[in-house]
Structure I
Amino acid sequence: MKKDIVTGDFLGIAFIDVAAKQPIGDPLIVDICSLSGVTCPIKAGTAFSTTQKLTAPKELPESYAIGIGIGHGQPPNVEPIACAFALVDDDNGPADFEVWDFL
């Protein structure tokens, strides 16, 4: 990552209904610096990994996304640090899809 991870930064994971542009269930939000074995700050460019568990909702729509993000701040004032998402059963997804809208 290009920015340090500091106290208050979070990891968020969410299932998202792509068509409705709505989260499915509650996202998992964890304070990175409070995770066991993590010492902050984590300097930019330093490898960081964690394992988190989030059970998928029992019923998922035909098209959905799994979004993962690391951010700084509190909604609605979140500064994105890193993000990724996977689209399930959707060729391209909507052009205006934004992971940060759901974390």
Structure II
Amino acid sequence: MSTLLTVVVKRAVPSMHVESAEIVREPRGLYWIRVTPNHILYWYWFRKIYPQWSRTINKYVLKGVEQEFDRTCPEFFRREDLIKWLSETVGLSEGVRKLLQIYEGC
């Protein structure tokens, strides 16, 4: 669990109670952010607050690979693409983005 990632996720949706956030790699090799305690509700409000989330995701999805937008949260083939997408979507400064990349091993 990254403390910095948790802070970024909390600030992105301040009305939600967030205990932790971590990047998870599932068996198919896709990366996504697990938010606890209420993952599904968090991402519901994230989509409401940041309607541009689906536009910015197109920069980081491999061409010719279908992205499943109906999933609870966005999934990426590369950890660094997930961090770049989150940073751009919520408007992180360049410094915070770079620090988050270091913390998350990108």
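Just a few scattered comments:
- Top of I, II by relative contact order in percent (Cα under 8 Å, 6 or more apart), largest first: I
- Among I, II, structure where Cα extents along the principal axes in Å as derived comes to 40, 27, 24: I
- helix-only ellipticity at 222 nm (-39500 (n - 2.57) for each DSSP H run of 4 or more, over all residues; to 500) from the coordinates reads -13000; which among I, II: II
- Structure responsible for 11.9, with mean count of other Cβ atoms within 10 Å over residues 39-46 calculated and labels I, II on offer: I
- Highest-scoring label, criterion being distance in nm of label points 7 Å out along Cα→Cβ at positions 7 and 23, among I, II: I
Each value in this text was obtained by applying a stated rule to the coordinates, not by laboratory testing. On a predicted model such as this, the values are computed, not experimentally measured, just so you know. Cβ atoms are built from the backbone, for glycine too; each structure is taken alone.
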